[in-house]
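S.K.: Next up: the structures, one after another.
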Structure I
Amino acid sequence: MSKKRSKWIIFTLMLVSWVFLLLAGKETLKKYLPAAMFMSFLVYCENVLAERIKWWTITTKIFPNVNGIMPFVIGVFLTGSVWILKFTYKNIFLYVIVNILVDTFFTYPFYSLFKKAGVWRLIHLKQYQLSAMFFVKSLLMYAFQKYIGDRIYSRLFS
């Protein structure tokens, strides 16, 4: 797949994610956006470290001089985090199951597609390790929402 086509796929994925984010509703955004932003920041920091120590590399960038993870951070990860919290937050068992499914999907078929497209590839990290990292971050996001996000929401909007 050409770099130009890969860039369009990433850009389209980011835009579609924003449309779905808007469909979540204003109350949902007020309640869960702080935790989703925390998760996005964490993913960005993780990527900076991961590329430095060669866990993976992102080879296709849609914006010059901008870290290649940014379209995913401000697109799929942010939006996905809001939606997962919206539908599963009060049920930790459901939250864990949904995150395992989403993380597995991202780690295996999604990764294979983007590796084939030349967007990114793992170097010194195995797919199961990547999946475990996603799962740990999902637990951190749940904890953030429970102990910080809920307080922010109740103080600002109640």
Structure II
Amino acid sequence: MGRIDYFEDPHAPKANSVVPSASVVVVDDAGRVLVIHKTDNNLWALPGGGHDIGESITDTAIREVREETGIVIEIERITGVYTNPRHVMAYDDGEVRQQFTICFRAHPTGGALRGSQESKDVRWVLPADLPSLDIHPSMRLRIDHGLEEGRTSPYVG
């Protein structure tokens, strides 16, 4: 299913759904960030996805990272809650979803890199190399918050 992201766009379609989701800034011992090249919008992003009934939001984060990347993680902290009503995602089936994501910081504990149906490429990337990737501004904000040293509280916005 294809997707178009609208961010701060006055011509964006009106949202008709909200799905709680998790995304994760996974940082390895070398300081690299785990990113995926998404199949639905052809952008680079953090691994993550929708929250399922019967799981905690940290379970969602751990499951989504493993499903999309093959990497097993341990959650360290919440880096932010992202609910901007001016960021919507329009899907081919007519759903227009308002962003609602809790983003975590984590470190890898096992697994091996692999793609999935949702990720056509998976990489560890040095923060200095992130500008060379096509990353949506709202995703870049999550990455920046996740990498920010000394942050004492999560971003809420």
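Only the coordinates and a few stated rules stand behind these numbers; no lab work does. All figures in this text were calculated on a predicted structure; none of them were measured in a lab. Cβ atoms are built from the backbone, for glycine too; each structure is taken alone.
S.K.: Once distance in nm of label points 7 Å out along Cα→Cβ at positions 7 and 39 is calculated for all of I, II, which comes out largest?
M.R.: Across I, II, distance in nm of label points 7 Å out along Cα→Cβ at positions 7 and 39 peaks for I.
S.K.: Match the computed value -4500 of helix-only ellipticity at 222 nm (-39500 (n - 2.57) for each DSSP H run of 4 or more, over all residues; to 500) to one of the structures I, II, and report its label.
M.R.: Here the read-out was taken from II.
S.K.: Further question: A value of 46 was computed for percent of Cα pairs over 21 Å apart; which of I, II is the source structure?
M.R.: This value belongs to structure I.
S.K.: When distance in nm of label points 7 Å out along Cα→Cβ at positions 15 and 63 is computed for each of I, II, which one produces 2.2?
M.R.: Structure II accounts for this read-out.
S.K.: Suppose Rg and Dmax of the Cα atoms in Å, for residues 79-118 alone works out to 14.7, 38; of I, II, which structure was it derived from?
M.R.: Here the read-out was taken from II.
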